[in-house]
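Listed below are the structures to be examined.
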Structure 1
């Protein structure tokens with residue numbers, strides 16, 4: 001993993017007063033935007049220690065590793081900071097789909113004149129990966 005490369009990440013990135021920073025997750029190979037996540041100090045520390053995407057999950061109120069239950073982890077290849085220092089871009093190698101609904105990206109819906117449509121194909125069956133969850137469309 002990239003533990004040496006990111007060892008000082010928590011010290012290099014002072015968080016805003018609220019303690020959270022948004023981060024866009026981008027597939028480094030395709031350029032596709034996969035997710036928008038929130039990071040806190042603990043998540044930054046876990047990224048530094050493992051080289052894998054971790055984020056603060058607001059509904060669970062805890063830090064989780066992306067792919068912890070599905071196996072669809074994301075290896076961090078590059079971290080970029082925006083011009084105002086309050087947003088991150090994490091360029092990753094994804095192993096499997098990013099979306100818990102079965103899509104490569106969490107941004108699989110597109111707005112058209114009639115409303116929202118599914119713009120991308122599913123890459124896995126969420127009921128097979130997450131049998132404990134019932135998904136509605």
Structure 2
């Protein structure tokens with residue numbers, strides 16, 4: 001009877017060892033699957049890193065261009081202001097006299113104005129007007 005109890009115990013131990021072996025084999029399969037998944041995830045992360053690096057480079061380029069555009073915009077505003085000022089100054093030299101018939105000045109407008117302005121304004125210009 002002792003032998004049969006020992007045999008029974010040994011059978012149970014063998015069954016348990018066999019069950020543990022099957023579980024280990026299942027775990028090996030699961031580990032292989034996890035390893036493959038981990039490698040796939042690692043490859044995806046590497047791909048994302050490459051994409052992110054490309055995007056960071058593009059953002060850096062766009063930021064540099066934005067600064068360049070801001071500088072050009074400021075320069076354009078300055079040049080517009082300067083052009084407007086020069087245009088305004090050029091108009092200051094133009095004087096329009098109204099009420100005179102067309103071509104009354106004849107060939108020499110400067111002589112006409114030297115003669116006519118003192119008469120109209122009653123001012124004697126000393127030294128005489130220069131144009």
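Worth a mention:
- Which of 1, 2 leads on FRET efficiency 1/(1 + (r/R0)^6) of positions 17 and 97 (r between Cβ atoms, R0 = 35 Å, to 0.05), largest value: 1
- Source structure (of 1, 2) for helix-only ellipticity at 222 nm (-39500 (n - 2.57) for each DSSP H run of 4 or more, over all residues; to 500), computed value -30000: 2
- The greatest value of distance in nm of label points 7 Å out along Cα→Cβ at positions 25 and 113 among structures 1, 2 is that of 2.
- If FRET efficiency 1/(1 + (r/R0)^6) of positions 41 and 105 (r between Cβ atoms, R0 = 30 Å, to 0.05) is computed and equals 0.65, the structure in 1, 2: 1
- Source structure (of 1, 2) for Cα extents along the principal axes in Å, computed value 45, 34, 30: 1
- Test item: FRET efficiency 1/(1 + (r/R0)^6) of positions 49 and 89 (r between Cβ atoms, R0 = 25 Å, to 0.05) calculated as 0.75, pick one of 1, 2: 1
- Of structures 1, 2, the largest value of distance in nm of label points 7 Å out along Cα→Cβ at positions 33 and 73 belongs to 2.
- Distance in nm of label points 7 Å out along Cα→Cβ at positions 9 and 121 from the coordinates reads 13.6; which among 1, 2: 2
- Structure with the greatest value (metric distance in nm of label points 7 Å out along Cα→Cβ at positions 57 and 81, set 1, 2): 2
Readers should treat all values here as calculations from the given coordinates under stated rules, not as data from a laboratory. It should be emphasised that the depicted structure is a prediction, and the values quoted were computed from it without experimental measurement. Cβ atoms are built from the backbone, for glycine too; each structure is taken alone.
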